[in-house]
Structure 1
Amino acid sequence: ITRVQLRLVGLPSARTTALIALADVTSAVELLARLRAAVGSLDAVELMFDDGIDLVRGHQGLPPPFPDRPADRSRPSRAHNTPYLLVECAGRTDPSDELAAVVETATGVLDVAVAATPTEQARLWAYREGHTAAVNALGVPVKLDVAVPLTRITAFIDDLRELVPTVARPARLHLWGHLAEANLHVNVTGLDRDDSRGRERLTDAILTRVAADGGGIGAEHGVGRAKMAWAGLSRSPAELAVIAAVKHALDPACLLNPGVLVPPYGIALTPGSPVPTPPPPA
């Protein structure tokens, strides 16, 4: 980076947050498309599921998000995986009306909780932001950050719920993420933290499934060292060779972040495609 231009933007003076229960993931994706098209103040669209909300509630002692809802309607899905969208809009004027106009006419909406004050908004965000701590309290999870095209995300989630217990018993899948970026945080608990082979086998199965849909194995958290062995699933050998060549040209002694994304010179990646790496400098 040789030059940076900064522009100051004033903080929005009005903010509205809504937690929306939906019939299925397809309905959530359709609602996202309508929000993007009609709500210019859209600021966040977070995806989670009722099993995750129950986990957070148990960990933090939170009340149910829809306390007045009859029990037989609160979980219409037998698989206990009803999706929720946490939607937040922010602007210089109150965005409540434009958000309501879309949600009220959307299909698959089961219930909505709306928050306009900072205290109410923090209460709704607690269901989403409490996921990581609640999952970590169960043990050391397998944590993967992936991206899948929105057109394939419903099938991917359905497949993942079947794949995880098949590959690793008795594993428990936890899913949440940023739907607007098609970014999912895949966490799996129930595996022995010392079972490196089992954890690697599960990681391989999940990332291979991601690649089958043309997804990214790194998403917002990148590849780093932990997922180097699977870099070939998202990038061709030629692409990885270019990355390695740029790294070698700018950092011939391999002093900057050694071993991150580009392996130590001369070492190929497995189980992904072998990566031709430049030799170390003489």
Structure 2
Amino acid sequence: MDGFPKKIRWSRFLERRSGRGIIVPIDHGLTIGPVEGLDSVTQVARWIGHPAITGVIAHKGMVERLATCGLLRGVGLMVHLNGMTSLAANPNLKERLTGVEAAVRLGADAVSLQLNFDGTNDAHNLGQLGEVVDEAQRYGMPVLTMLYDKVPCDGDELRIRRMRHLMRACVELGTDALKLEAPAQSSHVHQLLAGVVEHTAVFFAGGAVRSEDEVVRLAQEVVSRGATGLCVGRNIFQRESAAAVLTQLQKVVLAAGETPQSERSRSHGVPGANGKTPHPVGEAAE
């Protein structure tokens, strides 16, 4: 992540001591309509001030409403630039809905976009990301790409290989950070991160609501493998006690401390995107 304006803005999404972050996306309403936990500003106000949260992702209209109520103080703010409703003929075709300049006017520290690759829209997705990165460079704004592979795969090996290819494509086009779906097997986390975390921040999504223990185990696994943190929505705002799970995640993801000696001895000593020494890497992400 080059350029001091971009680095300053990106630092607002990371806890200072650990160099990691917990980002909460609340862009779901455009896609799926009213959703429990985000039905009203009052519901959001119940959890958004928790100290574990380092950043929030929202569409421009929600940013204005939350900011008017004073609910965006002290966290990094990303404006989400694209989207499509689940009512559409092709919900995976995410269209641009606003631009980087508008995000700057709203006070954003970064921008995000979601790319769902379904096997028919590769050119659309890559072209959109390239344009967003070019716009963001003019303003010194970091770009986070929410990356999802929707193509059915026969076996985990092919799925991981496809995802690594798509991750590399996003890196080639200049994204600063990636949000990925957590793999079904935790052992695959290292394969996804290898060759990437040295230069690109990687966050893992929580997906559908799961037990608190499962969310904490996910956090432990991805952090131990060198991920920058979590980008978790429903597993926070759809809980009866969002504060309880946030407090647990804060202890796991944002806890400062030395990297265990066994991990340091295996590393190559190259600082990663989160400022910490990454795990050893395998083959290049191609």
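Every number here is computed from the coordinates shown, using simple stated rules; none is lab data. As the structure is a computational prediction, the values presented were derived from the model and not from experiment. Cβ atoms are built from the backbone, for glycine too; each structure is taken alone.
Each of 1, 2 could give semi-axes √(5λ) of the Cα gyration tensor in Å, for residues 167-246 alone, but the derived value 24, 13, 10 comes from 2.
The value 1.14 for Cα Rg over 2.2 N^0.38 Å was derived from one model only; which of 1, 2 is it? It traces back to 1.
Computed over structures 1, 2, FRET efficiency 1/(1 + (r/R0)^6) of positions 103 and 223 (r between Cβ atoms, R0 = 30 Å, to 0.05) reaches its largest value in 2.
Across the set 1, 2, mean count of other Cβ atoms within 10 Å over residues 15-22 reaches its highest value in structure 1.
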